[in-house]
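Just so it is clear, none of the values below were taken in a lab; they were calculated from the coordinates. Here the structure is a predicted model, which means the values were calculated and not measured. Cβ atoms are built from the backbone, for glycine too; each structure is taken alone.
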Structure I
Amino acid sequence: MNKILVTTSRGLDELLKQEILLLCPDVDISLTPGMLSFEGTLEQAYTLCLWSRLANRVIWQLAYGKCDSAEALYETADNIDWPSHMKSNQTLGVHFVGTNRVIKNTQFGAVKIKDAIVDQFTRQSSQRPSVERRQPDIPVYAKCHRDHVAIGIDLSGNSLHQRAYRQQTGEAPLKEHIACAMLMRSGWTANTALPLVDTMCGSGTIAIEAAYIARNIAPGIKRAYWGFNRWLQHNNELWEALVDKALEAQQPPQNNIYASDVSRRLVAMARTNADEAGVFSDIQFSVQDATKGAPPVKQKGYMVSNPPYGERLGELTDLIPLFSAWGKHLKTAWKGWQITLLSSNRDLLRVLKLRAAKDYAMNNGKLECRLVNYQLDEANCEQFSEEVQNHEFANRLKKNLKKLKPWLKQQNTQCYRIYDADLPDYNVAIDRYDDWLVVQEYAPPKDISEDKARRRLQEVLLHLPAVTGVPASQISLKVRTRQKGTSQYEKLAQQGVTKTVQENDALFEVNLTDYLDTGLFLDHRDTRQRIKAMAKNKDVLNLFAYTGSVSVFAALGGARSVCTVDMSKTYIEWAKRNFTLNRLNGPYAFVQADCTTWLESHSGMYDLIFIDPPSFSNSKRMQSTWDVQRDHVALITQAEKCLKPGGTIIFSNNKRGFKLDTDAIKALELSAEDLSKQTIPQDFARHSNIHKCWQLTKCN
């Protein structure tokens, strides 16, 4: 008898214990999170390697001792008689798990054990084992827990979830042992004669593992590499006998497993994997939409699926309406079925509006997930009332749209704000860009829990298409927090959804997905019209120009010349594209430079200067940090030197609580008129402090 250690993923300990007791009756199991141990035979260890559907690794323990110092760890490893387990010309690899106050990283622990093994061989002969990380002859496993370490041979070699049949996978594939845990928790494994359906099959893992269970196929039967293959104490005769017995135990298929997905590519992938696994004929594959597909058979059975989780924020705009439609479909088309779903987003599952019978915690890789069972009985199939008029967010949004309607008739724009955190619980801003919506979620107040804020956001995304008529696929979601430096301009994604929009007879390119801001500040709509009206026959300078929308209106207003300055090459090129969109050719200059230092040496003179600086910046391209409250006087002083007599500066910024230094402005012989109220459009009236704006005029 020898100590055998068996590891698994978080949340599967109890299931694995039950499985071990079935495979190795009457053993006395000790259980710690993620690991089980018992005194057993080599035959029992081999049996677990071959038959366990839930384990990750099976370890044949060689030593258990102190590791409260590097020396103690070395000594524990050195006390093992390594020449009885391997030859000096074989390769080894050490997989070290856990840390303590002395062994602070796993690589250090692995090296100390490797040193002990190698030193033992070099003391006996000149030849020493070499290290192989991928598939060593002898894989050594060590687990540190507090001041002790267990060291042994990893009989499994690679993690047992790798069944050796998976040829291709989609994104975020489901691990095979997790699929088995789902099937066991669903209840289907107690009666595999009942139909089993996966309507979001991806690369087919659930269906393939179900076929293995139904046919009593040992999950390790196709694996070629084992950690015991070249172990000196390996009993090949015993192993071959177990493999032969496993092959004899296989049963014929029942042809009651069905797998489908909306993606033709994924279904093809699943078919390939099933063929490699030897269960292609056991599974009936099809391409269909889960939100529309009916049960493949009349007999009630089990649906077990791993739907998309929506780990990336932008995915929620598509997934929330999908889950809502799926929930309604399940209640009408799948009555009487047992449904089991795995998700890392429990709130997304709540969109189904189904009452859970049971749920379990388990990890799929590093993702903490919930496995939820639903019984689609009469009570659970009642359709919940989802009338838009009964929801407070939907009501407020409808009210806003009605209020904006007469104003919009007087405007000439495709871009405007329709909601701005009107209700405290629904803390988002929603802007319309022609046939798209951009939803910006503000960071929730400290007194609002993260869970509540997430549920509220999901309600927003669920009701938006119904109220506005904009499909979920044309809703972009972003999170807006307090920004510093150039972070408001930094890329969030690489989706590249750009379109051309119209504002007051001008055309602009906007990017709806990749940046926090789209390229067009909607609260400056009226400011841009003011610049246009003032620009005729003027030399205009636009500082901190971003994508040049103010420059475009200055040019359209008949400016004699326009100079556009911004630190970002990306936005200078964007500004040029905006000029091209509006067929503007003339004395228009585009300068990539730090405005704060460029002004110091610039000698040009202008009639009209527009300045809209960030609140704060610590960009590497700048010689020092920028703070608009601290530095605005110095900036305006430099700008004033470039201002012709009687010229005007329009100075704006969006720092909350900003105060213009009026005494310093007077000292520059500039008169200051506060235009803030006059430059806030009606669609931003609710948050009239979104920006401050002054007209500074140079006295003659």
Structure II
Amino acid sequence: MTLPQRFIIDGYLIDMSLSEVTGKAGSIKVEPKVLQVLLLLAQNAQQVVSHQQIMDQVWQGSEVVPNALQRCIARLRKVLGDNAKAPRLIATHPKIGYRLMVDVQWQQAQTAQNAVTRVPQKLKGTWKWQALVVLLISFGLFFAVFITPLEPKIKSIKTITHTDSFESDVSYSPNGQYIVFNRQTQSCYSHIWAKNLKTGTESRLSEQAGFYRDTRFTFDGRSVIFTQQQNCDQKAIEFEPQSANCWQINSLDFAESLSSPQPSAVRYQCQNQSITRPIALPNHQYAFLKTEQGNSGLFIYNALNQQSDVLFAPSALSIYGYDYSPVQSQYAVIGFNPDSEHVLSILNEQGRVLQQNIVTLKKTILPLTQFEIRYSNEGGALLAVSDGTLYHLSMDGKLSEYKPLQKNIISVHKHPTNAQVIAIAGYKDTDIANVPIYTQRNSPLQSGINQSVQPYKSFARTKSAEKSAKFQPLGDLIAFVSARTGNDEVWLWDGAQAIQLSDFANNSRIEQLTWSPDGKQIALVSNGLLKLIDLEGNTQSINAPVLLEKVAGWYQTSNLLVTATAANARALLTLDLKTLRFTPLPIEGVINTWSTDHTLYFSHLNGKVFRVSLPIDSQAPEYMSALNGKSLVLSQNKFYSYDQTSRYLSMYNLEGELIKQIRPLKPFAWKLSDVKEQHMLLEQVIEVNQEIIELELSYDH
């Protein structure tokens, strides 16, 4: 057994066993292949090692991407502070190979066999067993240090903001001196702020509030970029963001904005397709995710020629997140494959796949829960957040939790040089109100989230999230989803008290539920599985060919509509409850559905509503421009929908034509979940508590 090889080059300690390089600025993780190249050069210091010799010994005949060796050398120079134009450590011999230009100091490295042969002769006899004990202890220490798995740890937590408003989308400046973030003002609008972490001084950067997201610095620190969503036809920002049909990338000059709030400049013009997570690249380019009809891909926009091109959008993957590392000049992209497995793809700057692995999920992780990923300072790993938990994600798809667990983390961003990460942490408290449809119209509108006053009086009030309330057909019950036990469960409200109906396994997550037409059963998807529950709590699980996302509607008497994540799309399937057969429908990107005997209405993620005649054939869906799919109910052949422009609850016919405005709804209680006779159920936001914290992380034994 060979002990770990450690050597010193120009003051840098290289530890092969830890894949780590330690210098004056601290330690940094380096990919094993990169260090294997350095080890080979160190073993042949002052001598030229040919390209072929390096490839044969390091890669041993395995297939590699083009320029793999050159990228390793570039990475070594970056880590060791070397300069290719004026090298002091690694010399390039064109078309031949590379040479380490300095001497190497080797730390003691010996084999177990050698350690035994070096036992002095005098240890024989009475000292023999003592020597053996010492040797065994030495091996025990070796295994404890080098064989024990590395563990991700949260060493400390520091609160950065603590306000009545809530913050989101935080990131460090390249020098780590500032953070920028969004701070909510009213409804869904925010301003962009900066905070000096040394002085504690906060500065508002944006001149006007807007529907801003994905705020972060450019890599040179000169600008802050973000996405803005708005209505292209409106010069002033005055409507709910759900009315927007425009997504664009904007920027603020950071130095000027610190002096006084500034208007933003548009870098990528108004798009009618959702764009998220913009990252500024060199040469006036921007990377971002773009979504259309539920399909997503990684795109590059060149501001010089104003051209947008696909970098990575394989048909077999449904991409939902990514990050870019300027140090390694590569992308990490994550998405679902057709089997609903998370696939992590590492790409070079041209979009070529360097490696691709399925993420190994722990039992506590829900199958369809998405990960937000960011590169860590270790280079060979990612920070991943899912369902409030922070994970260490290796490039080969291995997950491990940072402990102690912090179950309320929403997003993280690494510090540019040290072990800190800046994070958004918090929770959302939603309740359900049973409100008369018709009432006086002079109800006062609130201008912001009030943490002590409910927009409307809630029933079954708790500090956890309640959602997806539905009136019982042919009955007086209300079914809803609540997380008051720590897991999403189905509850019933009888007008006086809440009764828990379901009792699922730990970590259950339910997106929404629906009643059967006769009011005797409830259908839902929990953790990817379809379940039917009767009023006694008896549960029937139905196997599906894929992991499901949620129940989208009960179509006619014996058919359910469910959604699932398929290859690069959200698929819609119908289930015949008589035969238990699932059949995919030729519609993609569906979020919710509503149906009559002859027509199927459905919405996409952006809230747009379409309709097709039944049975569905090759016909193109018709767009219903007046309806808001994020707040829509079909009852007695009438649509009830929240009009984002007027902020009124309105009634429409089946053609999507306005019949009348009914009443205004308050800013945080406009999400309509059901209508029955003269009453409606509203999902309302009581409190959104999100703050900025700073975590100190370690990844060691």
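Here the criterion is distance in nm of label points 7 Å out along Cα→Cβ at positions 73 and 345, and among I, II the highest value is seen for I. With relative contact order in percent (Cα under 8 Å, 6 or more apart) coming out at 7, pick the structure among I, II it was computed from. Value 7 for relative contact order in percent (Cα under 8 Å, 6 or more apart) corresponds to I out of I, II. For the structures shown (I, II), FRET efficiency 1/(1 + (r/R0)^6) of positions 257 and 625 (r between Cβ atoms, R0 = 30 Å, to 0.05) is largest in II. Structures I, II were compared on mean count of other Cβ atoms within 10 Å over residues 465-472, and the highest value belongs to II.
Assign the value -9500, calculated as helix-only ellipticity at 222 nm (-39500 (n - 2.57) for each DSSP H run of 4 or more, over all residues; to 500), to the correct structure from I, II. Structure of origin is I. Each of the structures I, II was assessed by Kirkwood radius over Cα pairs in Å; the largest value belongs to I.
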